[in-house]
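Asks: Right after this note come the structures.
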Structure P
Amino acid sequence: MQHYKSFLATFILAVGLIFSSWGQGDFYLLRLDNFFGSPLHKVNEPYTLAGEVAFIGEGLLQSVYVNWQVQGDQEVYTEFFPNIGNYPYVPWRWQLQQNWLPDQTGEFDISIWFSGLNGQEPDELASDTMQVRVEVYPQLAVKQMALLESFSSVNCGSCALATPGLRKIVDENPEIFAMIYYHPFQHENSPLFAFNPKDQQLRRQYYQVFYTPFSVIGSLFNGGSIDVDNYLMFSEYEKWAGFALEGNWQVSQDSVLTVMVQGETFVNTHDKDYRLLITGLESEVNFDTPPGNNGEKDFFHVMRFFVPDANGNKLTTSPEESGFEFEFVMDMPQGIDLAKLNLLAFVQEMNSREVSQVVRLQFLEEETEDPTHVPGVAGLETMLRVFPNPARDYLAIEPILNEPFTVSLFDMRGVQWLQTQNTHRIDVSQMPRGVYILRIEQSGMIYRGKVQLYP
């Protein structure tokens with residue numbers, strides 16, 4: 001039954017898009033589904049243009065031209081993609097080799113359209129024009145984590161099939177990927193829904209979820225969970241962030257939860273609806289017998305509560321005051337294993353759905369001497385130097401601690417290019433140029449950041 005619901009939802013969406021195109025007077029055989037670029041970017045940094053389309057004609061999608069133009073620039077850039085070979089309605093992901101390099105700050109509109117489909121003339125249109133607005137700033141923060149929000153159901157067989165794949169993606173990259181698992185349908189008598197109906201419904205309604213398994217990655221992707229993969233998650237993580245976040249939480253002996261979050265804003269919030277959302281996740285919830293009919297007894301990254309709820313907390317800053325700080329005190333919900341509880345904070349622009357920063361909050365013992373100290377990933381940044389960045393021939397690692405350390409380097413698709421121990425100078429001269437994720441582990445602490453290799 002759930003397979004049928006998923007198929008029916010996809011069919012209705014496809015038909016709706018087709019009739020929408022007909023209603024405009026033009027019918028094109030390429031449907032523009034998703035754009036993977038960020039609405040925020042840093043000046044003088046390469047901006048990758050990539051996205052996803054679907055061919056809604058007959059036969060195969062064999063070849064096409066991708067065209068783009070930046071507002072105010074007279075030049076139209078074109079790239080040809082031959083030998084695609086995709087079947088109708090199967091998503092085709094495209095990524096241009098040529099990047100846009102903004103050399104000034106401001107708001108820019110980028111137009112993207114497709115032409116010359118399957119051997120037609122290069123100027124023969126094959127799609128509508130996608131308009132993308134990018135805000136370019138002089139300074140932005142590094143993305144701390146990428147967030148996957150997934151909607152499931154205890155009576156959904158395809159959910160049970162999709163869940164292990166989603167968990168594998170997130171659990172293999174716990175330092176940079178986070179996941180929130182919702183179970184928002186009340187008609188199923190799900191104990192996961194019954195634990196917190198309000199927040200389940202608020203997030204379901206916000207994303208307009210009407211079938212499962214359904215997943216969302218900010219403004220980058222929303223759709224069937226089966227289509228989520230490492231490429232999408234690393235594409236989200238690669239974005240620059242408009243906020244920096246850190247914080248901690250503790251539970252007193254009388255079960256009072258205190259959460260503190262501090263942050264800094266790098267973007268304009270005046271005409272936006274940026275909100276700070278804080279959620280409590282139970283890493284694992286187990287049942288002796290399946291609560292539904294799909295056989296699942298064990299559930300992971302389960303949303304238990306929001307602080308104070310899933311409407312979030314409005315962020316308003318001024319050019320004179322870019323920092324912000326929140327403190328929340330509430331009764332700890334009953335029935336949660338504190339040993340399995342994690343708190344996640346993220347900033348979301350509610351109109352575009354863009355998730356602009358994500359951080360896992362640090363748990364503090366109640367007896368801690370310094371409640372402002374936040375150990376963990378951020379702490380190691382003061383323990384080492386990594387230079388030069390951008391780099392061409394080598395990366396130098398200078399730890400301050402005289403203890404063993406491990407260095408790993410991943411590309412933005414999650415492919416590991418090297419791993420070495422106690423190496424202070426790393427040769428990167430033969431590696432492809434681009435942006436990489438550097439991970440250094442020392443004394444149980446982890447440093448991570450982006451490094452760029454230039455020609």
Structure Q
Amino acid sequence: MKKRDTVLLLGIFSIIILITIQVVIITGVWREKDEMFNLRYRVFSQDALSNMSRKWSTDGFDTARLLISRYSEKAGKEISALKDDSAIARKKRDVLYFVTHVLDKEQDLSQFLSDYFEKQGIEKNFNNKIVINYFELIKGDTTIPIYVNRAFAERRMLTKENEPPRRLKPKRISEIFVKGDRSEDNFYRLDFEYFIDFTDKRHVILRETAAYLSMSIFSILVVVALFLVTYKNLMEEKRLSNLKTDFINNMTHELKTPLSTITVAGKTLEMAQIREDEAKVLETAKMIGKQSIHLNQLINMILEISMWERTQFQIDKKKVNIEELMNDIVTSFRTGCNNCSSITEKYNFSSHDIDIDVVYFTTLMNNLLSNAVKYSDRDPEIKIDGSVENGKFIISVADNGIGISRNDQKRIFDKFYRASTGNIHKYKGLGLGLYYVKKIAEAHGGDVSVTSKPGKGSIFTVTIPY
């Protein structure tokens with residue numbers, strides 16, 4: 001497995017472990033806060049009930065019981081007089097509705113609890129919930145069952161004799177049991193349970209756990225950020241390593257060509273028949289000189305790059321007529337490459353002068369023109385346009401070459417970078433030409449950009465301010 005893949009898998013695995021640990025911690029903290037919340041309100045509720053009983057000798061349901069007793073006496077007589085089963089069932093539903101409504105609306109416990117919670121400085125807003133376990137009417141020696149909660153009935157069946165059934169557990173995590181009550185008089189028998197329901201409970205707990213949650217999220221984000229930075233640095237290191245390898249391979253290839261030619265020429269001069277032919281000697285000497293110049297150019301290019309890295313890029317600007325300069329550069333390029341390409345020029349500089357370093361600007365244009373010829377798989381056709389817009393000189397060099405892919409366009413101006421096609425030694429170079437172009441344009445306060453499609457050619461646009 002590659003080092004990059006190993007680091008990626010280890011990083012992802014570590015992040016998953018961290019997130020899992022944080023989730024476990026937060027879940028534990030949340031559960032603890034939830035239990036503390038419930039315990040707090042159960043304790044305060046019992047204190048409130050004791051306080052209410054001690055001060056007012058009531059649990060808050062006295063009025064409700066009185067109303068239910070009066071209604072039950074009347075309801076018992078009415079149900080006893082009914083003979084039709086459906087009428088009896090309807091009456092029982094009315095009785096259950098009445099009892100439920102009275103218990104909910106005619107009790108004072110909710111208001112007392114709310115006031116008590118407020119005095120204690122805790123959340124006072126809640127909804128109350130009353131669950132009726134069973135209710136029956138008493139008429140003389142007979143009872144009339146009205147309602148039995150199924151869960152309560154099951155618990156009552158499992159309860160030992162002479163022991164009250166266990167109370168219902170809250171159905172929702174936001175409900176807190178406060179009290180259960182069994183009431184009985186001459187006309188009814190009732191068992192119900194009273195709950196308080198904090199619908200905003202999650203928000204309350206969330207506020208209390210916000211610090212833990214924030215720290216957990218922050219630690220996860222920090223780890224993820226560190227991982228991404230590390231992985232990015234690893235990829236950058238790998239990219240630079242590949243660039244270094246490609247540069248060494250390309251440089252070796254480029255240097256071998258003139259060295260091999262010089263070596264062969266030297267051995268040629270050692271031959272007696274060649275030394276006797278003055279024309280051959282002169283031709284061989286010219287070849288050695290030409291390859292020596294090429295070799296010297298390669299070495300100087302590398303040394304210049306090294307110098308640019310160590311010192312600030314220095315340019316010597318002079319006022320020149322831009323159109324005349326462009327004509328001179330193109331004419332010189334045509335002559336130097338023996339009319340190797342068809343070049344069309346179209347300028348609209350409006351007789352403006354430009355303040356530039358002539359030597360470096362000439363190098364910039366020559367690099368663009370050389371690339372247009374080098375990276376062409378057919379007869380090169382180059383179109384140069386020049387204009388002045390918004391205080392800037394704009395010069396574009398369009399070719400009909402092999403083009404540049406979208407991915408390569410992002411890095412084409414990086415040092416030593418060569419497009420994927422350019423790594424084939426059919427297209428020679430060290431990956432420094434466009435790096436020079438970018439550096440020279442930026443040194444003049446301008447920039448260079450490229451638009452291209454594979455197989456459709458490229459357009460390099462240089463902008464330089466007045």
Structure R
Amino acid sequence: MKKFFISLLITVFFSQNSYSRPQHEPSFNLWLAENGFKQYLQEVDLCKKYPKKSKEWWNYECEVRPGGRLVFENTLKIKFYDRAELPEKTTNNDDTLTYYLWVYLNKNWARHEQYSDIKASKSPYKFNFDLREEDPYLKEQMQKTALLSYLLYENGKIVIDEITPKEKFLGMFKNDTKYHSQSNGKSIAAYIMGHAICKQYIDNVDVQLNDWPVLKDTLYYDAKLIDLLNMNAGDQLYVKSNTFLKKKNVSPAYPTIKTTMSTILNGSKKSKNQFNYNSLPPHVVLNYLIFKIGDEKFEQLLNEIFTNKVRMEHNSSFALHESATYQDKSITNTMLATRYDYLRIAKAMLDDWKNDTCEGKFLKDIYDRRIKKTTQYVSDRNKHPSLYGTTEYAGFFHTGYVGIKDKPVLGMDGYGGQSILIDFENERIVSVMAIHQNYNWKKIVFEKIKEGFN
């Protein structure tokens with residue numbers, strides 16, 4: 001047993017300097033051993049695995065190790081990519097999905113510094129259940145795809161509740177697993193801003209962001225808040241999707257807002273307002289709010305929303321930008337929460353709308369001020385099935401769905417298949433979490449919402 005773990009630790013140490021091994025695989029192998037999955041590991045002599053005098057052979061110092069370099073590698077059929085996330089348009093087996101789920105839970109966001117400690121409620125909201133007879137097609141989707149969680153809420157009750165089978169993905173995903181929101185967090189950022197406006201921290205959605213020195217000499221300096229919320233800020237010459245156009249290897253999630261504005265966007269000029277979906281506006285909006293009210297009040301606001309109002313069951317947090325420091329604590333919109341807590345957030349939005357609270361009026365206001373998406377973006381729905389036919393955008397929410405275009409349905413959509421649709425008219429919510437978007441979103445998410453209008 002001692003030899004076993006020493007070999008694994010050697011694998012972790014030496015792979016850091018190896019160009020032949022995926023970055024996180026050695027740590028994944030160690031996790032397999034520590035969590036009772038040694039059946040997926042085998043001992044390998046790296047000095048025999050790679051050709052003599054090859055780059056790998058030299059890298060593992062085989063020239064001075066006549067006995068070889070013995071390590072443990074996993075036997076799973078994993079397809080590795082040269083990025084830390086699964087590319088969208090790929091087909092992956094369960095072993096690959098398992099590995100990337102482990103990366104998502106243990107590396108990608110786990111290694112980020114977290115902003116705020118959103119406390120669990122002492123009296124979390126308890127859902128009522130009235131579960132329907134099992135849906136064979138949905139059951140099959142849970143078994144055969146990358147789905148992790150599926151929840152359908154209607155008439156004040158959860159009527160469908162599915163979680164990935166325990167035997168899938170090495171049992172990593174559970175009810176208390178905190179999973180990254182991806183771009184679902186954009187919509188949550190808007191909801192936070194709605195609360196800030198209701199508390200009069202921000203005057204309204206038409207304020208101009210020209211009182212924040214960080215934005216000076218950039219295209220965002222005189223922008224209206226509503227234009228950022230609608231991805232309509234005239235930034236299409238500088239940023240698109242999750243990258244800067246002039247620095248395509250840099251994601252808006254990496255440099256802090258301060259660094260982004262002082263370097264990448266310094267001297268940038270606003271173009272004509274047009275819809276341009278990208279990752280930067282929600283980060284600007286959240287950090288502008290922190291500038292206005294300070295760290296302490298912002299953390300207090302988060303706990304007022306999620307602890308006291310939403311009444312979340314587990315602690316939660318938001319990830320900081322990757323290069324954030326203590327002096328430049330720049331927040332992202334990536335939230336880490338459990339599957340029921342995401343549903344609790346959506347339910348709070350539904351309740352606000354129904355009860356016409358101040359926050360509900362905010363949601364109605366941004367819905368009324370929705371804008372049309374560009375033709376190019378609408379045509380991308382084949383690349384992004386969960387944006388099927390969304391022709392409009394409303395304050396970090398997708399809307400204007402085909403067949404129910406005039407209905408108040410707001411959608412949160414995140415990379416990799418994270419999806420929450422709220423039907424405010426029929427008071428229904430579908431909430432889905434996944435490793436990868438290889439499931440039939442149109443049938444099990446969109447059509448479930450659409451049937452409420454039949």
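We did not get these values from a lab; they are worked out from the coordinates using the rules stated. Values in this document were obtained by computation on a predicted structure and should not be read as measured data. Cβ atoms are built from the backbone, for glycine too; each structure is taken alone.
Asks: Taking -4000 as the value of helix-only ellipticity at 222 nm (-39500 (n - 2.57) for each DSSP H run of 4 or more, over all residues; to 500) derived from one of the structures shown (P, Q, R), identify that structure.
Replies: The read-out was computed on structure P.
Asks: Looking just at percent of Cα pairs over 18 Å apart, for residues 33-144 alone, which of the labels P, Q, R belongs to the structure with the highest value?
Replies: Numbers: P: 52; Q: 61; R: 74.
Once percent of Cα pairs over 18 Å apart, for residues 33-144 alone is worked out for each structure, R has the highest.
Asks: Shifting gears a bit: Going by FRET efficiency 1/(1 + (r/R0)^6) of positions 177 and 321 (r between Cβ atoms, R0 = 30 Å, to 0.05), which of structures P, Q, R comes out largest? All intermediate terms of the calculation are to be shown ahead of the outcome.
Replies: Values: P: 0.40; Q: 0.00; R: 0.80.
Structure R gives the largest value of FRET efficiency 1/(1 + (r/R0)^6) of positions 177 and 321 (r between Cβ atoms, R0 = 30 Å, to 0.05) among P, Q, R.
Asks: From P, Q, R, which structure was Rg/Rh (Cα atoms, Kirkwood Rh) = 1.00 calculated on?
Replies: It traces back to R.
Asks: Of the structures labelled P, Q, R, one was used to calculate P(r) over Cα pairs in 5 Å bins from 0, in percent, for residues 105-216 alone, giving 2, 8, 11, 14, 18, 16, 11, 8, 6, 5, 2, 0. Name it.
Replies: Numbers: P: 2, 9, 13, 12, 12, 12, 13, 13, 9, 4, 1, 0; Q: 2, 9, 15, 17, 16, 12, 10, 8, 5, 3, 1, 1, 0, 0; R: 2, 8, 11, 14, 18, 16, 11, 8, 6, 5, 2, 0.
The correct label is R.
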